[in-house]
Structure I
Amino acid sequence: MFIVAATDSVVIAPEWDRAAAEEIRRLGEVPAANVGDALQRMTVMDGGIRLLTERAALLGTALTVDVRSGDNLAIHRALDEARPGDVLVVNGHGDMTRALIGDLIGEIMVNAGVVGAVIDGAVRDVRALSEMGLAVYARAVTPAGPFKDGPGLIGVPVAVGGMVVAAGDVLVGDADGVVVVPRDRVPDVVAAVDGIGGKEEALRQRILAARGDRTQAAR
């Protein structure tokens, strides 16, 4: 950690499985909505989890953290466990009074290769986080900083945006929001998204053709 603090109150789960980048790449090439459709629209985070930075693309594996409201000690400790391609996923219990991450944690994320964060709580230093190229989703923005006392849990299932996210699950996000792909369903979802996109494109072409017919008839 880059801060000096006792972490006796932070519990870390055993190692978890992460999907390889090539295994999930296709999920980052289609709209998050299509990924959600492939999961029967059952694993989409609620609309309160909003994109706050300029980077409107998120794809990576979940590094999960459960914190006490307004306290980010476990987040600092979790980043020691991070691997390139991880997404920081934090259950901040919806607290919007204190920011759980800001520009300094953002710098640590960049160092570790963490591509973004999904926070069920608040963040700050949004402009700086955006300039770092991070995709950050949260419920709110506030300049108020956090405490660093603990306790916390790392690598356990967490509740974020009305969804349960396990360490190693895949997060797909864009300007519309965030979808959770359970780790064991990744191959099925990758196989399904092209069919969903194809059906939508076929319908779009029918709509455009009908519009063209009306325009032609009006001449």
Structure II
Amino acid sequence: MPRPALKICGLRQPAQAAAVAALGVEAIGVIAVPASPRFLPPELRPELFAAAAAAHPGCRGVLVVADPGTADLAQLGSAGGHQVLQLHGEESVEHCGELRRQLDVELWKALRIRCRDDLQKAWIYAEVVDAVLLDAWVPDQLGGTGHRLPLEWIEDFAPPSPWWLAGGVSPESATAILERVKPSGLDASSGVEHAPGDKNLERVTDLLRAMQQGCAGGGG
């Protein structure tokens, strides 16, 4: 079976974004949360997204935000160079619906999963977003932690929308993940880095290879 899509998140350098996109990944992510060590200021984002798109026209730009307000709307639409807005805060279903009406980009909602019951949120949000992304719940951290959800929680997970899996995705873990679960895509950040925001191209290549092996083994 074909491998799931791959998103590499937390890029900060246009040249590196282009190199990552050229490897064949389907999406690259830029962090717009100031508290994150991978934060990229608004004025630098269009160049990075443009560099990735030039290297691989099929690679989508994803802007990662948390609890955006009305004052942030000018930075959230496609004029910033991205095609997808990933909501990684405590955005309500109603807030997501409002953003969907106001913006000209796809919406993905990250769900920080603390227990099995939290997975039910995927069905609720599916009505107002284009995809959901599962990440492990870690106190006071929104993402990029490297913590992984227990795979037994999501072996039969099949929400009505496409879904991505984040948290602990690396070349070492990807094959085993995809032998057990069937996400639409994997989202990697800390597992393919030299340091926060500085990606290791060899590890991205190894991750793509491991994903292909995981699909051949029965997952994906």
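Throughout, read-outs are computed from the coordinates displayed, never taken from laboratory work. No experiment lies behind these values; they were computed from the predicted model shown. Cβ atoms are built from the backbone, for glycine too; each structure is taken alone.
Which structure, out of I, II, was Cα extents along the principal axes in Å derived from, given a value of 74, 35, 28?
Details: I: 74, 35, 28; II: 46, 39, 30.
That value comes from structure I.
For mean count of other Cβ atoms within 10 Å over residues 53-60, which of I, II scores largest? Working shown, then result.
On the way: I: 19.8; II: 17.1.
Looking at the calculated values, the largest one is I.
Could you tell me which structure in I, II was used to calculate FRET efficiency 1/(1 + (r/R0)^6) of positions 13 and 37 (r between Cβ atoms, R0 = 35 Å, to 0.05) as 1.00?
Numbers: I: 0.65; II: 1.00.
The read-out was computed on structure II.
Given a value of 0.90 for FRET efficiency 1/(1 + (r/R0)^6) of positions 77 and 173 (r between Cβ atoms, R0 = 35 Å, to 0.05), point me to the structure among I, II it was derived from.
Numbers: I: 0.90; II: 0.50.
Corresponding structure: I.
76 is what came out when volume of the Cα convex hull per residue in Å³, for residues 69-156 alone was calculated for one structure; which of I, II is it? Walk me through the numbers on the way to the answer.
Numbers: I: 76; II: 111.
Checking each candidate, the match is I.
Work out the source of 0.97 here, i.e. which of I, II gives that when Rg/Rh (Cα atoms, Kirkwood Rh), for residues 21-84 alone is computed. Write out the running numbers ahead of the final one.
On the way: I: 1.00; II: 0.97.
Corresponding structure: II.
Out of I, II, which one gives 2.9 for distance in nm of label points 7 Å out along Cα→Cβ at positions 181 and 197 as computed from the coordinates?
Details: I: 1.1; II: 2.9.
Value 2.9 for distance in nm of label points 7 Å out along Cα→Cβ at positions 181 and 197 corresponds to II out of I, II.
Can you spot which of I, II the value 30 was calculated from, given it is relative contact order in percent (Cα under 8 Å, 6 or more apart)? Don't skip to the end; give the middle numbers.
Details: I: 30; II: 20.
So the calculation was done on I.
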